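Below, each structure is written out as C-alpha cells.
What follows draws every value from the coordinates through simple rules; no lab data is involved. None of the values given here were measured: they were computed from a predicted structure. Cβ atoms are built from the backbone, for glycine too; each structure is taken alone.
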Structure 1
Amino acid sequence: MQPTEQVYRVQCLRYIDGEPAAIETTHLPAQLFPQIETRDLEHQSLYLIIENIYSRRLERCEEHIGAVTAGHEEAHLLKIRVGFPLVKAQRIVRDTTGAAVEFG
C-alpha cells in the first residue's frame, strides 16, 4: 500500500465468553476491493470474501508481536484501565502475486 492510496478501515471488537477481548483493525486497499463496504463483514469471513468475491488468493502473512499499554480508546472498548498491558500484533497479508492486500 502506498501512503497516498485510499484504504478501507474495518474495526472489529472480539469477545470471549461475552467479554471484550481484542480490537482488530484491518486496512484494505480500496483499489483492490471496490465496494467492500457493501459486503456483510459482520457475518462473513473477510478472507473468504477476499478470495471468493475479489479472486485474490491469499498466500502468506508476516506478523510482528510486541507489548504495549492500553490508551484511552482501547481501555474504553476493552473495559480495562488506561496503561493496562496488552499484546499488539501487526500483520501484512499478501496474495499469490506478492501484493499486500491487508494490513492489520
Structure 2
Amino acid sequence: MQDWEWIVGKPEDVKKYITHYNTLKDDDKKFTLMELIIQAVTDQADEDFIKFWNIIKPLLKTNFAIHEYSIFYWCCFENENINDCWKITPFIRQLWQELKA
C-alpha cells in the first residue's frame, strides 16, 4: 500500500504512538513510527496540535540523525505557498532552520 504510514495512523492514538516511540531502541522503528506520529499530530485540532507538537519537537531534535529525511519531507520546500502545505509545515520549517543553522 503506497503511503501507508500516512493512511493507517489515527489522530486519536497519537498519545499511544508517542509513548511507544519512547520505548524504542531500534532506529528503523523510530523512523517509521515518527512518520505516523507526525501525520497524527498534523490531523489534530488546533489546541491539541500545539500540545503534541511541543511533545514531538524535542524528539525530532534529539533524534535528528534518524528523522532528518522526514523533517525535510514535511518542510514541503517544493511548494513556496505555505497555505498549500500541511498544518505542521511552518513548525517543521522553523525546526529545520534551527537544526541546520
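A value of 0.6 was derived for distance in nm of label points 7 Å out along Cα→Cβ at positions 33 and 49; which structure in 1, 2 was it taken from? Working shown, then result.
On the way: 1: 0.6; 2: 2.5.
It must be structure 1, since only it matches.
Given a value of 41, 26, 25 for Cα extents along the principal axes in Å, calculated from one of 1, 2, which structure does it belong to?
Working: 1: 41, 26, 25; 2: 35, 30, 29.
Label of the source structure: 1.
I have -21000 for helix-only ellipticity at 222 nm (-39500 (n - 2.57) for each DSSP H run of 4 or more, over all residues; to 500), calculated from one of the structures 1, 2. Which structure is it? Spell out each step's value before the answer.
Numbers: 1: -3500; 2: -21000.
Working through the options, I get structure 2.
To test your reading of the models, identify which of 1, 2 gives 3.0 for distance in nm of label points 7 Å out along Cα→Cβ at positions 17 and 41 when calculated. Kindly include the intermediate steps, with their values, before the conclusion.
Details: 1: 3.0; 2: 1.0.
Computed on structure 1.
Given 12.5 as the derived value for mean count of other Cβ atoms within 10 Å over residues 25-32, which of the supplied structures 1, 2 does it correspond to? Numbers along the way, then the final one.
Values: 1: 16.1; 2: 12.5.
Computed on structure 2.
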